[in-house]
Structures are given as structure tokens and as C-alpha cells.
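What follows is a set of structures for review.
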Structure 1
Amino acid sequence: MGTVSLVGQLFVVFLLTSYLLNKYSTIRKQNPIVTISTFIGWYFSLIIIFVLPLDVAITFFHKCETDRQRILNASLAGTPSPIIPECELPGGYVPDKVLFDLWRVVYWSAQMLTWLILPLLQSYVTAGNFTIFGKIRAAVINNALYYGIYSLCFLAILIYAMIKGVSINIENVKVILVSASNTWGLFLLVVLLGHGLVELPRSLWHHGNRHYRLRRTYFDIEKLASEKSEAEENVKEMYKRVRILFNSMKSDTNGQRRKVRTILSKFSDEIIDNLFPSRQVIDNANKEEDGGFCSEAKLISLHKKSIYAVQTLNNTTALWK
């Protein structure tokens, strides 16, 4: 019965995650890898909220059973003992092995997502390279500092463990990896919490001032409008540059025209219709710009800037709405 209840909770979490993902994202437009990674991250986070109370209740039940057995043993030995407690089995009780395996899957999946998949995926999506290998290489290079700091934490703990005489085996290395990730996570938590302890009370204090809130709202609207206008101009400029380059290429030399067409595909028809209502974009190419733009490095840089410009426009547009 408890297993059925747990499966029901997991199914409810699955439905809730699907609803939230469908509400706050465009599943049909985004990459399936992004959808799957986001779904797993949200699903496991909500599992903690739903299943943790059951785990706590089972833990208290086991503690009660242990205390009860200790009191019974003391009574059999002739030692005066208090009243023997009655332990009530919690609703939805499942064996410890089930929860242990569940938490193991949640923990290590979260570790893989946090330290490996999501950082690389984020850099992979914004990389300007045109091949899968090139995107992966760019993602690794962009996260070199991130992994470098984590590696330093790991090496420091590893050296400390070796000095203390801890044997280095698979289990101990696993513990060191967990310790390194927790150390880096706690460092970030302290930094962010230090800012929040100051900013949150100050924002709540200002929230009670109506005139301040009104002035702040005017400022935020003006700032957002300026950012949206700047993002639109940036996208217009990038699209014109890419269009000029595409029109200047009469032949697909070394696949250059195909790569430029890939860059053009980043600008959706919806964006083009909104920014260019008359559909009149520069068609005459300047031949002098051809040589400067056709190098592989220039195309990668142009591709990356185009992706960033479109993402910035989408973000500001979503905030404006």
C-alpha cells in the first residue's frame, strides 16, 4: 500500500512538472535536450518537497521503535523503566531501501545536472561554432574557470585526506567529490546569502513607501523600455550584417554560404516581421566586406553575437509583456 502511495505521489509530481514546464516555456520551439534537462531538474526538485515529509515520518517511526525496544530490554533486565511508547506506523510507509534508492537517484542526477550537463548545455546552445564537436569544445573552454575552481577544491580536499592518512579508493574518492561540490556550493551560498541579508530587508523597508515604489516603478519601466529598444536595434544591425554577407556570396565556397544561412535561421520570421514590417532589408552587398567576414573565426563570432542578440531580445520582450 505504501509503495502505491509513493508511486501516486511521483505521478502527481510528474503532472505538476509537466504543467509548469508547459506554462513557463515554449516546448515546441525549444531544443528537446533543453526540455528534458529542465524537466528532470524541476521534477527532482519537486520530489524532494513531496517525499521528504514521508521520509521524516518514517525516521521518527524508526526512532520510536528503537526507543521502545531499548525500554523493553531494560524492563526484561529488571531495570525500572518509563512507560513503553506505542509507535504508530505512518501512512504511506515504504521500506528504507526504496527511499534510499530514490534519494540516491535524485542526488546523483542533480550532481550530474549541476556540475556537468547544465553548464555545458548552456554554453553549447550559445556557442557560435557550426559543428557539434566545435560547440562541445567551445562549451568546455567557456566552463574552464568553473571546472578549474571545482578541481582546486577537489585537489585541496584530496591532499588533506592523504595527509590525514585516508586511503584513496573509489568510495573515498566519491566522498571527496561530494565534499568538493558541497564546499563550492556553500561558498556560493554564503556570497549570495550575504547579499540577500542586506538587500531583502532594504527592499521590504522601501516597499512600504508608496512614493518610493512609484518612482521605482517609473524607473524600472523606463529602464526596461530602453533595454528593449537597444535589443531591437542590436538585432536589426546583426540581421542586416548577416543579410549583406549572405547576398554578397554568389557561390557556396567551402560551405561559407551554408554557414551564413545557418546564422540567418536564428532570426525567426516573427522577429523579422516585427522589426521589418515592410520586409525591406538591404539586398545589395558591399564586396569589400566579403573578405573580412568570410573567415571561419569571423563567422563563428558573428553567429555567437546573433544568438546572443536574439536571446536578449526575447528576454526583454518577455519582461515587457
Structure 2
Amino acid sequence: MDDKGQIAMDFLLGVSLVLIAIGFTVQFVPGIFISGSTGEDRLGYAAYRTSCILTEDPGWWSNSTSSGTDWEAHPSNVQRIGLAVDDDVHSRLTETPNMLSKEKLIQFKLLSESSETEFIRKLGLFDSVKGTQMNYGYNISFLIDGQPLVMGNYTMVTGSSLLPGQNMVKMTRIVLIGTGNISVFDGRYLSRYVGNENIASISIMGPVTENVTIQITNFNVSGSNAAFINASLNGSTLIQSSNYTVQKRSPSENFGSYALSSPLMKNDSLRIDLNRSLFSSNASYQLRLNFNDVVFPQGSISSNYNDNVEKRYEPALLVVEVW
């Protein structure tokens, strides 16, 4: 018997079933064969890319003679916008992704207002359709406790509002934002003012470019009526709200407003934010913090703010919306 040119029935049946399955899949599940160029996919990619650039890239500037990541100091020569803190301005990478620079944030806001066309181009918030640039709608905001972050005179919200019926993709990232400087003191070692164990003494060298923020922890409470009473600078009593603000944090709560003379526990933390205009001269200032039933150790010299100062970072949300 001659078997040449014959196909086994099992093989033919198997091939037929495979072809039927492929045909069924192509007909009823077409989405998996569509490329990533649909409108919604493009919006998602643009939102994701923008959030990554802002949080993981320190940015870049260059001219004919120099370059670096400190583009906030050279906004007219910025090539790429990024907000990540840069420890080395000559490296294109950051060691601290998701930790954002206050100075870069402010320049980011200024750039968005001065030239939206350049802002869109440098962030890549556009698409090319048949050779024509089509800009995306966008809104980029930085939120702390659900509210837009305010830095000086700037509210950190950029872009426009979504119109009814428009498709929108949102990307949200948790970040740390530099909001100024802070000096943290352990209350058990904070120097007292000579002659009064209930008054802490801190020296501050001016001028300063940021508000002076002092945080005190581990209070040495000596009675049942422990409280912060007031602050004075070079002997003059300061006015709360106009000269400074006070916040308190307990072990079970975040920082919140503190009313003068309210109860204070030994495990609480107190944050005092003093207006930078109080320290405008090239001089040494003596800050005295008056407490009740809180004792500070004997010290021959005042604790020094400038020796203890560091960058202050607060948790926030970056929200990028693209449509």
C-alpha cells in the first residue's frame, strides 16, 4: 500500500481546531490584538511618564559652556523638568527618587505660568497626529492632607479643569516634599534661660532665607499644668499668628494647631514656626520659649538653631491628570 501524500486524520483535526480557536479569539476578543496606540492608552502613558519624570528625575539644563541638574537656578536653559532632589548636580540621576526639592517646585510653578507652550513641550504633554502637534489637557497638583500645597505665594496646582464628557487618566504618587528648614531639639538637653528653669533659650544667626522652624520633643514635665505660654525675641514678646505659629503632635495624632497654654504631655512634640522677616539682619538673635511646669537643664550657652538645622520634608501626594 502506498502512503505517500497522505495526512494523518489526527493531525488534520488538530490543525483545524487550532485555526477555529484563533478565529474565535480574533472575532470575539479583538482588544488583545489592538496596539497600544488607542486614545486611552496614550493618555495613560502620558500621565505615567509625567509622574515618573517629576518624581524620579532631577531635571537637566545646559548651555554652550556648562550643564547640570540644578535647572532651578538656570530656568532659561532648562532642557528637562524634574523635581527630584539632586545631591550631585553633575549626575543625571538622583539617589533619592520621590523626594522633591522645594526650589525646583517653585520654578516648576513659575515655568508653567510664564510659558505654557515650553512647559508642555519639556514635559512631553502632547502627541503628534499626522505631523501636527496635539497638546493634552492636564492638571498637576501637589496635596498635603487633601489640600493643595502652598509655598510662599504659590499654590502648587498647574493646568486646567476637566470638561464634562472628556476621558481622563489619573496617576497618583506618594512623595516627600521639601517645605523649608527645621531644627529639632530634645527638650531634656535644651538650654534654659539664665535664672528661669521654665524658659528655653535658643540662639539664631540671621539673616535667614526660610522661616525658622523649631521642633521640641521629650519634655521634662515637672507638674500637672505643663503648657507652652509664649515666645520672645531679644526680650520682646512675639505675637502668635502674625509672628509665629505653633503646632502640637501627640503619640497618637499628627501635628495640629496648638492654642497657647493648652495642656502639654512629656511625649508630645511641639513645632514652632517663626516668620523669617524677624531675622532679616546680619546679627545674633536670642529666642526664649516660655513654658509652665516644664524644666530645662542648666546651660552655660544657648542652644544654637543654625548648628542643628536640616531640610524639612513632609509627605504629600502628586496627582497627574491627563485628558
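For this structure, a couple of remarks:
- Ranked by mean count of other Cβ atoms within 10 Å over residues 51-58, structures 1, 2 are topped by 2, which has the highest value.
- Set 1, 2, criterion distance in nm of label points 7 Å out along Cα→Cβ at positions 131 and 155: the highest-scoring structure is 2.
- Each of 1, 2 could give distance in nm of label points 7 Å out along Cα→Cβ at positions 123 and 251, but the derived value 4.4 comes from 2.
- Value 5.6, calculated as mean projected area of the Cα convex hull in nm², for residues 203-274 alone, assigned to which of 1, 2: 2
- Comparison of 1, 2 by distance in nm of label points 7 Å out along Cα→Cβ at positions 43 and 75 - largest value held by: 1
- When FRET efficiency 1/(1 + (r/R0)^6) of positions 59 and 219 (r between Cβ atoms, R0 = 41 Å, to 0.05) is computed for each of 1, 2, the one that comes out at 0.25 is 1.
- For 0.95 (FRET efficiency 1/(1 + (r/R0)^6) of positions 115 and 195 (r between Cβ atoms, R0 = 41 Å, to 0.05), calculated) the corresponding structure among 1, 2: 1
- For 1.5 (distance in nm of label points 7 Å out along Cα→Cβ at positions 187 and 299, calculated) the corresponding structure among 1, 2: 2
- Comparison of 1, 2 - label where relative contact order in percent (Cα under 8 Å, 6 or more apart) is highest: 2
- With helix-only ellipticity at 222 nm (-39500 (n - 2.57) for each DSSP H run of 4 or more, over all residues; to 500) derived as -6000, matching label from 1, 2: 2
- Taking Kirkwood radius over Cα pairs in Å as the criterion, the top structure among 1, 2 is 1, with the largest value.
All of the numbers you see were taken from the coordinates with simple rules; none came from a lab. Source: prediction; values computed, not measured. Cβ atoms are built from the backbone, for glycine too; each structure is taken alone.
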